[in-house]
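Each structure below appears as structure tokens.
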Structure P
Amino acid sequence: MKRVLVTGASGFIGRAVVPLLAARGFEVERYRGDLLADDPTAAIGAIRPTHLLHLAWYAVPGDYRTSPLNLQWLDASKRLVDAFVAAGGERAVIAGTCAEYDWSGGVCSEQTTPIAPRDIYGESKDALRRYVEALDCSSAWGRIFFLYGPHEHSARLVPSLIRSMLAGEVAICRQPALRRDFLHVDDVAAAFAMLLDSDARGPINVGSGDALSLGDIAKRIARLTGGQISFGGGSDGDQAELVVADNARLRALGFAPAIGLERGLRETIAWWRASMEVPA
């Protein structure tokens, strides 16, 4: 029996990945304690997982990139992985971030793009990657680019635009020229399930391999909702013109996105419409 312990199982990616793991024959156990406060040794000893999927981290928009809580999550994650390996765990897959990369080149490759985090979030994630890679355990590190979909935090870009338009407000897209690699959360979850069920090791980009401008995404949402959009009006300090994944390693494992942007935005809009109780 393949038994996987999942942290963050009720989160944005976690809720999508759990049924996919079960479909692959994993017995899924959710970590139910407080990783920042607990010693995970007893819980892992009781569960005896063969696999670990570590998704949990601090991710509140507007704060997570600079929060000192990143250092607490780094320490807690080290304790978690140590306990997993000590209990005989066989394989760990952990969620990383494209924020570990130097974005100046635009296209981010696991083999050639320098690691140059610009904030404590990226630094903490990269420190955990280096720690895990030094352990005697099969592991892969999924570097997530930009994702969207139902259940995303309302302050993130796509839901904030959708919510404003559904509420009859003029939505604001402050940096329409920036191009980013967006992937639907269900495809991100499928990528992590595939990684866990493989023997691939090291960093692997989890992205679509395509970049769209934020302005184009905003226009599509406006068309699908009948809403209004205003461009410009400020900057969040993120001035890299292009950030896109070289996803050749992921594709070599057999991955291909299943949800195109049009379908993904329609489903996300429908979810927010139901959540906000806005008539169709």
Structure Q
Amino acid sequence: MRTFITGASSGIGEALARHYAGRGHTLGLAARRGDRLDALIATLPPGSHRPYVLDVADADALRAAATDFNAGGVADIVIANAGISVGTLAGEAQDLAALRRVFETNVVGMANTFQPFIAPMCARGGGRLAGIASVAGIRGLPGAGAYSASKAATIAWLEALRGELRDSGVKVVTIAPGYIATPMTAVNAYPMPFLMPADEAAWRFARAIERGASYTVIPWQMGVVAKLLRLLPNPVFDAVFARAGREAARPRPLMPPRGLNAAQSGARITQRSNSLP
């Protein structure tokens, strides 16, 4: 089996890489930090694993990576895991750049990841395209509007893609995680219900991908929470989340993604590990 994973240098991506390598898969691992990819591959069971140092916002780089990886055989599984989390306030001008970067990575980056693999998978008549969304995409969370909107967009985009590929033999899997224990969530100062270890999350993600689940929330308890949030009347939702959301968006000492400096990002952007902001 051949599996391609973006955002593979840490967090959920790293856990997924370890999971699939442990089951004998040949991996293509993409991330912006080449040193972290090399260090990860050095600790994996022996295999013809290939690192790809790139930004998922760069469609040409992903096409080149896909061409190289597919040269050894068409990928069986492609997991669009790369993404960034950011706290934003719509009234702050500098956060417009942050919003743009979030969409370039979380939404356009997912499309860039899948596009070069779709035709080869369809020609073969099978494969799995798995997109990592978030429970945060169920409702717009004040103070995290860019992130929530990007995750809502990925859920809708994956749904549309599922329809496009319905008769192709290629399964499109949407995974919406809740809180996963990663370096990103380690900085959160608030309670994180149903927090799940990254290795257990990777195992559960892999099960969903294997069965070709169209949409799944992990852990399932967060799925219940998400449904309840969706059912809340707007006045109740607004009253509960407005104050907490604004406070959550206050600046934190986090590393901005490549291409944004601290002033442009409001110093609130960080690599995410596919968990709630």
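Thinking of P, Q, which structure, once Rg and Dmax of the Cα atoms in Å, for residues 73-184 alone is computed, gives back 17.6, 55?
Source structure for this number: P.
Same structure, new question: Which one of P, Q has helix-only ellipticity at 222 nm (-39500 (n - 2.57) for each DSSP H run of 4 or more, over all residues; to 500), as calculated from the coordinates, equal to -11500?
P
Here mean count of other Cβ atoms within 10 Å over residues 49-56 was calculated and came to 20.4; which of the structures P, Q was it taken from?
That value comes from structure Q.
Taken together, the values in this text are just the output of simple stated rules run on the coordinates, not laboratory data. All figures in this text were calculated on a predicted structure; none of them were measured in a lab. Cβ atoms are built from the backbone, for glycine too; each structure is taken alone.
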